[in-house]
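**Student:** Below: a set of structures, written as structure tokens.
Only the coordinates and a few stated rules stand behind these numbers; no lab work does. What you are looking at is a predicted structure, and each value in this text was computed from that prediction instead of being measured. Cβ atoms are built from the backbone, for glycine too; each structure is taken alone.
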Structure I
Amino acid sequence: MSLSARTAGFSVRSLYLQSFPKEERFSFLFLKILACTKASRFLAYYDGESLAGISFTIEGERMVFLLYMAVSPSLQSRGYGTEILEYLKEQYKKPITLNAEPRDDDSENADERSRRFAFYERNGFSDTGYVLQDTKMTYTVLSSAKKFAIEDYYGALLGLHPKGIGMPKIRKR
């Protein structure tokens, strides 16, 4: 397996739409516009000509926020997600932080949430003890930082919420 990263375009739109529930998605047009900023990168990963996955990152001064990452359903559980994370860690050389649906044994997708947490833990991420509450959902904040600093996380989120406009609530659990 050998992935190559390219700037994402319209060809990844369907993967984005099928990978994230409507309440967790920004409009694709908004992402394309945001990707034109210096701090953001929307990448598509290919194995040969096959779309393997996508990532959308926002780089802060001391931390990177992974807004979205998805692997094509037909290629899941083959190491592509790990390879994408390794690529991002190598490219940025700073901690990566992301938001994930919290573990909840009573949720409809409890098994999926549990598998997602296990995947991120295998790849060096841990629960920071913080949650992010937006208008629709509450997320657990996971990070690859050895010592998580909330200020660095805020700094990375400012790429999505300039001047703090629309910044969701972040609190210690």
Structure II
Amino acid sequence: MGAFADSITHAAKRSRTYAERLLKDVRPDQFARKPIVAGVPIDTNHPAFVYGHLALYPAKIAQMIGKDIPGIASPPGHEDLFKNGAPCQDDPLGTIYPGMDTLTRHYFNAYDTVIAAVSTLPDDIFARETPDPRYREFMPLVGSITLFLLNNHVMVHLGQISAWRRCMGLGAA
């Protein structure tokens, strides 16, 4: 493992641990619900949306690092449901989003798998130009986009779950 892979994956494992802790005391029937505080609905992303959205990215990371990694692509229909810009909807009947177990199982499997793949990479992989032109605009190197997608992006969205937990009366993880 190179120094860049080591730095990226140690941080990513920490983010992964936090993603697991945030599930403490979350019930499946509230996983896709938006909170209501003092009678006012709060327009925030709920855990179903966050885990589903984040689970789209391990396959994108695999593409960036030039690896074909079976089993990490999101199931059919998830791209439209969870892509950047898709609305997070309150799902009181559980008919819009897949269930908590389905979403979290895929999320953890995909991240564990891609983190393991990234951990084996030599430093020269991270010095390559980002292959996707949309990402290249703001993250020109494979190392920067891999770091961002495995850490910064994850933690931004996990922060949404942390705030959601407080609105739902679950407290800190």
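**Student:** When helix-only ellipticity at 222 nm (-39500 (n - 2.57) for each DSSP H run of 4 or more, over all residues; to 500) is computed for each of I, II, which one produces -8000?
**Tutor:** Attributed to the structure labelled I.
**Student:** Comparing structures I, II by distance in nm of label points 7 Å out along Cα→Cβ at positions 94 and 126, which one has the largest value?
**Tutor:** Largest value of distance in nm of label points 7 Å out along Cα→Cβ at positions 94 and 126: II.
**Student:** Then there's this: Taking 2.9 as the value of distance in nm of label points 7 Å out along Cα→Cβ at positions 102 and 150 derived from one of the structures shown (I, II), identify that structure.
**Tutor:** Computed on structure II.
**Student:** So mean count of other Cβ atoms within 10 Å over residues 46-53, computed for just one structure, reads 15.6; which one of I, II is that?
**Tutor:** The structure behind it is I.
**Student:** For relative contact order in percent (Cα under 8 Å, 6 or more apart), which of the structures I, II scores highest?
**Tutor:** Result for relative contact order in percent (Cα under 8 Å, 6 or more apart) over I, II: largest is II.
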